[in-house]
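Take a look at these structures.
What follows is calculated from the coordinates using simple rules that are stated; it is not laboratory data. Computed from a predicted structure; not experimentally measured. Cβ atoms are built from the backbone, for glycine too; each structure is taken alone.
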Structure 1
Amino acid sequence: MASVATIHSIGGARSTVPENIEAEAVLLGALLIENPLVAKLAGKIGAEDFYEPVHARVFTAIKRWSDEGKQVNATLLRPEFEADEGLSDLGGTTYLFRLTADDSGLLAPFELAEQIRDLANRRRTIAALEDAVRAYRNTAEDAPLPDLAALLELPKQSGATFELLSLADLEAMPPPQWLVHETIAQEGLTTIYGDPGAGKSFIALDMALRIAQGMNWHGVRTRRTGVLYIAGEGARGIGKRVTGWRISHGLQAFDAPFMLLPVAVQMTDDADRTKLLRTIDAAKKAMDCDVGLVVIDTVSRAIAGVDENSQETMSAFIRACDQVKEHTGGALIGIHHSGKDKERGMRGSSVLLGGVDASIKLTKDNGLVTLLVEKQKDGEDGQKLHMRLERIELDDEISTLVPVRADAAEGESGAPSYPQIVSAFTMMADAWEAGKPLSSKVQTREAGRYAPMIFAAKIGGNADEWRKLLDAWLAKGIVTFEMVSTVTKMSGLRVIDAIT
């Protein structure tokens, strides 16, 4: 909450000025702890926006030294402020060190900057009104009232309004950038999920190591970057997996920008999340490169002790992931489990599927692991990749598994067979009779009614091929899209001409 400072107004009355000195101090502490924030906040806040004059001078000094490429901290600023009278009123130069004792500003520096600037704009509004009233009182009674609208027009500043894009701006926007081409967005949030034993962690680790090493991902282009892998489950087994991976790829040595965090981080806990941001900075310094990918293995361990089925929990988890992505400027992958109802996808609230940029489902059948892209915001849904987990012997007693590319499962390389089509018509008819019809609308994925994916998972074949067939059946009137009940208002696919 913003506080107010009391001042004397025109005529001797007292008025209040909106300010939040505490927020200013917290933001300055964040800038001293994490200097790169200075550049990120450029244009969003200036020294003139600080109510406390000492804070304005400290901000100016931090920005000046940062612009010169210096590592700015309280020790660097101390000589400059030893003679500052205003600072002496706050306790002297020790105040600079007290600023860094509170690191809560790292959680939301942009929100703090916006709040401080908004309060500054409100102070400017009050000052403009006071000047207008003062000017009016000094004129004759029949003098026209000053144009207050013009006087109160504030300069256009970042944070005062939301950014607007024209059609020309939209067309000039660069295309999506990929960490793994058309699979993992460079700044996206992705989930990889499946049943226990499906190979989720093996495949996620394989992807992370390939990105760190600068290798393609089983024929798919990648962009090399530093990786932080948070092993909330099975951290002790990661070492032998990395060794097996190195041996399987014929590498004598392995010196890639990859670091492991061997404990779970509680993403919805403010203190844990702040510690993670500092850990990411430490990893960046140790690897001497950006951390462009953070892997959370698993989502369940990252929100331990809270209700996964709660919308509030999953919304908080997504916000936490967004904060990490904003901090790194990179991607985040969460490893998660399937729910009890396989058709409904991931375990827990459906808010998670709605909040991610991409979701990849893993299934395992007779040793063949199938990766199905269930959701891809900036690409095509329904893509599949097949892998098998190859055993690598490390010694006589220890072995591990490494993912290798496999051929497509039989019947999935082309259009569905006639028996598969008959099964699909039967499923559509049964679902209609049950009052829960399947749908051709992609937005019904979260509800577990999207027919192409259901057919691909239960009958076999490629989801994209099923989509094409459904479109053809709808065009020919063999299948229609109708409302099944005026009570539930649910609509879906109804078979008109059955195939036997």
Structure 2
Amino acid sequence: MHGTKSFWQSSDKCLYALALFALAWIFVLSGAAWLKLNALGMGFDLGMYEQVIWNTAQGRAFETSAFRYTNNHIGADLIVLEAILAPLYALLPATMTMLVAQVFTVALGALPMYLLARDRLKSNWAGLGIAIAYLLYAPLLYLTLNEFQPRAFALVCVLFAIYYLDKSRFRPYIAFLFISLLTRSDVALFVIMLGVLAFLWRKPWKFSIVPFVMGALWFVVAIFIVVPYFKTDSGGFIYFETYSWLGKTPGEMLVTILTNPLYVLQTVFTPPKIQFLIQVFGPTLPFSLLRPDVLLLAAPTFALNLLSQYNVQSNITRQYAAMLYPVMYASAVLGIAWLAKQKWFAPQKSRAFFVHAAVVWMLGLTIAESFVVGNPVVSQYRKGISPRVETVRGLVASVPAEAGLGISNHVGPFAGQRERFYFFPPHEYYTHNTFEVSQYILVDAQADGNTPGVKVGLEQLQSDPAWELLMQRDGYVLYRKKE
């Protein structure tokens, strides 16, 4: 009894410590998100997501004006999360509601990470160290502060799913996998791979078949039936265009990968993408590489990022690699656990020392990485807020609510509570006819004016007699269409 009591006392101490650290993390990251928003460091996508959630809260489910090919966001991707967040947003209708909800949800991922490490490494303190390292992981920090990203909400779900798979607890395992599907359609590929992992771990058949079927059905129905139904132009899933260099259809893309691998590898293994891989794996090396079975979970995300010709998809400062992050630390935990069991590696008496040394190693590498790739939290607190933020808020508010408003990228976060706003300049994916549908156009010439499209757009506004300059202040220009 004394041993059991001692264990739970130690466990409670570590859980309390983790809870305190997570609360501090939430407070600091929420502050950083507020600073980034008010430093004009966020872009159009934040306004786009807020408009969808705001419209849904107002009874206009998933409506958006941001895209050329749909007026309902389901026509871009099936993100049920937007409807789930709508009641919370209705109670607290502010941009920060979305940002704090994202910070809070990401922080929750520390709990399943702690449980997995505690149980597999047989140490509460090792579990605490791994959970803290996960929350300090630079790519995770960049993700959390990268505007609003639905994939960020999936991380806690897949971590709990991995934990419950390891524990062979079917109901919570499936429940968390289903919840993860509500974030973005590509998460279905992760769900499928978790079914594959269950097969490799020789779990009961239901652990493999249910997620495999559930993920495959969700992906096929979402991408090939639901999304095309809500599109207003012809064609299928818009994001397939990212991989058009491989072929026009998923089948053609697969044929190219299988029949012309050297051609594909030239795109996959470029210096920026190799750097990206080092940054993602870095703090978990060498332990994550000891569990290739777990790393299989990351295969779809690696494929989506590395096969893209757009470098933003292999950049840790963006959101595209989000599903890799829980896999890195889960595989490292299981790698340490596997190595600790090998008699040839460490005698029984020294295994506890090895486990704790490995955790300290990972924690140290995680902290060190922030000095190499930069720490977005520290950077944001150093920047502070922009004196121009009140100007943009005032200019947006000065435009009649019912008017169509064209906005440049950095104006987006402040226009989310409008039924009609459009991307400026005209864009192949966003608004393509901004001049025709807008009555006002507000441009952050200071932040966005150097991009080629904005330069051309501003020249057109200046020379077009149908538009008049209404106001110019603090680097912003507001134009109005003459009646």
Here percent of Cα pairs over 31 Å apart was calculated and came to 48; which of the structures 1, 2 was it taken from?
2
Answer label among 1, 2 for the case where helix-only ellipticity at 222 nm (-39500 (n - 2.57) for each DSSP H run of 4 or more, over all residues; to 500), calculated from the coordinates, equals -18500
2
Taking FRET efficiency 1/(1 + (r/R0)^6) of positions 251 and 395 (r between Cβ atoms, R0 = 30 Å, to 0.05) as the quantity of interest, name the structure among 1, 2 where it is greatest.
1
If you rank structures 1, 2 by relative contact order in percent (Cα under 8 Å, 6 or more apart), which sits at the top with the largest value?
2
Tell me which structure, out of 1, 2, gives 2.0 once distance in nm of label points 7 Å out along Cα→Cβ at positions 107 and 363 is calculated.
2
Source structure (of 1, 2) for mean count of other Cβ atoms within 10 Å over residues 19-26, computed value 19.9:
1
Candidates 1, 2; mean count of other Cβ atoms within 10 Å over residues 99-106 computed = 21.4; producing structure is 2
Label whose coordinates, when Rg and Dmax of the Cα atoms in Å, for residues 219-434 alone is calculated, return 19.9, 61 (choices 1, 2):
1
For distance in nm of label points 7 Å out along Cα→Cβ at positions 67 and 467, which structure out of 1, 2 has the highest calculated value?
1
As an exercise: distance in nm of label points 7 Å out along Cα→Cβ at positions 203 and 419, calculated from one structure in 1, 2, equals 2.6. Which structure is it?
1
